[in-house]
Structure I
């Protein structure tokens, strides 16, 4: 490379024959004194060694000779300044190449070396060559290593030593010797050529930026060393690392042409630090929305607090992490923090605990455990001064002062420091927790996060946790959740694949294996489709647990096309601070359609659909169980549904809009349906017939309406005289309210088909 040729740079100072007015006896700066008319300087045109030269007598302690011309100094440029001279008479001086270094404002950069090696003249008439190399790169062979602050030089030489001697000096030459340091036709630039030292302490930001600006399509090479960068840096060229970077934790480097884990891992000397730095840059880099891990595994020994890493608490632009594995390596940083404290709960502030003892020790994101606390209630924030904790959900039965346990799990990616984060996506990633930690904690609020084709392998406590509204509209599609407790009986498991605190969730095409629960779901408007979740074990007549848990009454949710294996759907209102019916929407809006339900090796008491009210007065108002298949292997189950009355029951006198039909039952003792079709044969003539629905009514409800009564064959008196009449029907009779009373007006006998319902319009 020769920039005098490629870039047209003018490097050479003028020859002496052009006039001594072009040469300064000071620094060469404008206004400095020249050699024009000086008694100690003259031009010689007939020297036998030099075609034309300057004859100069040394009269000053340091006799300076500088060109007024400005020789450009650039990054990546190496200049050799050469002078040939000889002593003629008088005292023999010493000589050195010298140059005045100027910045863009024309001010001398006094901190850099501005003289080359000194050579002594020892013989009269002997031609001596002196030279020095100038560059902003601190490399071996560079005599004057400058900085990017220098933009030009006034080149020349100094005579030092005793005065009185006379020397003759040939024209001074400046040549580009970059090829000595960098190979010809290179397709890269080295940051060291732009002043980077790589000593681990000197700030090399300016050199990196200069190399990037000069690369012009070439690759940047970060050669061996540790390069300290103390401010944010964006590199727009391709870059390759042999050395590594050192940066403060709150500073980021954005590699726009190499935004991948491999490059960041090389830059910081480890894949985990490379991942952290790339993740940090992802939130500030607009040209790429995706961080690709290139199928690599990243070993993690501690959680990543993403908000702290990025320095942000609010972000709404789409960002994606994809294609890799995060692998949890055992260590103390994964240990669960557990704190026990006494606090007070009041209906005046349903998501607040007050008077919390030892509050400073309770981490945000802790699971709240205690009497009257529903499942998956978390600490959203705390006010240490006020002694209050904000909770993700109300408590159903905890009014008063009592002890609580706060358990903070550790997550591989923890987004809980974000007050708001939306449109963050994780695709084709494996969270290999291997029983050391949990997977992902979502932000406090935000919408439409996406998990696509991810695997959560053996989380210690949770796969995905929401501690606020950060799960609003979340997509969890085609993911696998593999339990760390697969060999443990179902009744003893504690891990939960995920939970939901907000609305409009899409859980689709996922596979969930042997957790305590698949999902604890609050909110409304959910679509739960084509998932396969199974929670069985090898126990004989084993106890099963809920797969899906809905925690509020009116869910407006469709559960369709799922494979629900050895677990059940539980529907309650455990996140209601006043769980008794208070003229709000009661249990409704749940549509369970077209699912495959199976169970094996379980007890006859097992049920697939369980409704559990946490307070009295509630009723069914909009429930559909249609087109499902129920099947049992190696056992017989009494029935498919159950009302859990351990806390309260339902008011079946208010049931509305319940549809249970089109289901198939295999190895089930009792089928259920609504409407119910009952065939009644009255062999003894009677004025009043009592037609029973028996145990066909879902959840042990009562009959509220008669849709039709159709006689089959003749209705006759005891004397076999035919009667053509229609009875009066009264629903809800009998001690359990499961009968319809037909009154004919006289004693008759015969057969009728009665269609009755447990609900009313």
Structure II
């Protein structure tokens, strides 16, 4: 390939990669002056700013303030609001009082109601909740206002449900689905969520059956920037991740769409989830989903959303969302295999293909896969070894995470160019046989085991077309080959970033392997490059530059603060107190209390404080014993009826607390009720580590437990009572965190914790 063609074709490839990302989201421009019937990102941002002034988890003072703000905004639109309040255990035995906010727009001839859903509580205890889920609430408030301003009478009723206690276990959604009379009216749900503070909003479906009708109607609604694919849908169904919409699907058999953004994952559930950190383009993207879908589904027949059939779907620039039935999967794979076989026969007949060269072509492919797979797989472990403080970023995505993705992708490309340079004597037509065969095998495997990824066959058809060109033209047009590479670039480029961003850098292997596999699909172009070694060297230099940049930004600063944790733990059984932390690398702030005297705690008991990632204390140190008012425990009932012993136990806090977690010894529990809410038999049979309930306390309320156990068994309760006041408590003089520290998310933090055991003989 001539030098000019090589340079320009590479530039076109880079442009296609850029466009595959740039086309995912709308741009942002100030739009306060936009017509009242249109969604305004700026007006939505004003809501986010008000909602995210303070952390507002359940039980926090600002929690009620946010609720009152949302109600005021709905009533300004002329809507009548109502509350649904009650205790619920949600998922995983997390118990709380939830207060849901509801409003309803009456339709002219409603089949079923369209429900707009998000939640207003923030994550305990330091998140400001701007993205998660202030952005969702703001999207619904602004979208509803714009819809009402259009003076359009919808056919279907529109229900606005802003749930409470989502962060504790989807408690508000549980309360609505199980108890609210409006639940029976709901035909479809649009749920707005966040798992970061930026990036495109991904559409994910919740359905108990097939998705084809939902995809068909979504396509008819024609949102401008759909970001969705059935691979993400298939993976999502296999993961334990839940949203409020999951409750509607599992307990109400109600379908719906999730719209959630996941980039800037390092902000998730942290004190950095603030108004200033929320990407304005991301909020605009959420609005670009809501408005066309609200218009379409407020008129559609919502009784026809269910289907027994599934569709494959994916988004590409220009064509938006492409879909086709699952029934096409195997015929398309079979046709691709047939085309490949016919092209092989054609190539051997023309004496363009040679068996020996084809066999040699497997070597660079396998070497590239092996090297890039191993490097990607061990990269996060290596980085945590080199930078131990990364272990304190529990979600596994450091502030310089994007730089690492960029660097390792460049490394993977360098390996591919370098490896294929060593086999440059193999003609390109022979070189691409092995990757096509590999991609056909991959397509066959996903067709069987991960059907949602079956659209992988689309770029394979494109590379088969390139293979046909190579067999018939000794010096094919480089730009034609670039054009035929576009399906691979448009479809797979976003995946390179999506997996490590969404799931943490432990998934860097997905980035390096997707890069390698995409490189193989571009071999019809790259095979003609004469200077592959130079490109490999360039990519390696850029990789080292990225790693160097990441190194200089590996520390912590005011802009990128270190997650830190400190607890005061008073064990009433031993009558001893300790400082405790979850930090692997102690900050200067934490070292004031855990430094020279710190020890690694003994292997922790199964009965320990719950945390998202199963984290345990890393260090403890002796602390002065303080006079902390201890909980009062009363046994109000203890009787035997038949073969069962019935116990009523009331636990009353004697200080302001935020959380009470209760564990039992290894004992069979026939039934359990918490504040008159019965725990399910399924939960009691499957509870882990003896956990009975985790009560997130509002208004310092008591916890009343009613248990039924075998009559001859002895009950032992282990109690953890926590108050989030360590930094404000008059008995302590813990200074505020420095500006380059934030509270560590996902664990109990900044608390005064009392542990107590009690036996009921």
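Laboratory data are not the source of any read-out in this text; all were calculated from the coordinates shown. None of these values were measured; they are calculated from a predicted model. Cβ atoms are built from the backbone, for glycine too; each structure is taken alone.
So distance in nm of label points 7 Å out along Cα→Cβ at positions 169 and 457, computed for just one structure, reads 7.3; which one of I, II is that? Working through the options, I get structure I. Highest-scoring entry among I, II, by distance in nm of label points 7 Å out along Cα→Cβ at positions 41 and 393, is I. Quick check: 13 is what I get for relative contact order in percent (Cα under 8 Å, 6 or more apart), calculated from one of I, II. Which structure matches? Of the options listed, only II reproduces it.
Once distance in nm of label points 7 Å out along Cα→Cβ at positions 201 and 417 is computed for every structure in I, II, the highest value turns out to be that of II.
Using FRET efficiency 1/(1 + (r/R0)^6) of positions 593 and 641 (r between Cβ atoms, R0 = 25 Å, to 0.05) for the comparison, can you identify which of I, II gives the largest number?
Going through I, II one by one, FRET efficiency 1/(1 + (r/R0)^6) of positions 593 and 641 (r between Cβ atoms, R0 = 25 Å, to 0.05) is largest in I.
Where does the value 22.6 come from, among I, II, when Kirkwood radius over Cα pairs in Å, for residues 249-680 alone is the thing being computed? Label of the source structure: I.
Using the calculated result 1.58 for Cα Rg over 2.2 N^0.38 Å, pick out the matching structure from I, II. Computing Cα Rg over 2.2 N^0.38 Å on every structure in I, II gives 1.58 only for I. Please state which of the structures I, II yields 20.2 when mean count of other Cβ atoms within 10 Å over residues 65-72 is computed from it. Structure I accounts for this read-out. For which of the structures I, II does the calculation of helix-only ellipticity at 222 nm (-39500 (n - 2.57) for each DSSP H run of 4 or more, over all residues; to 500) return -1500? The correct label is I.
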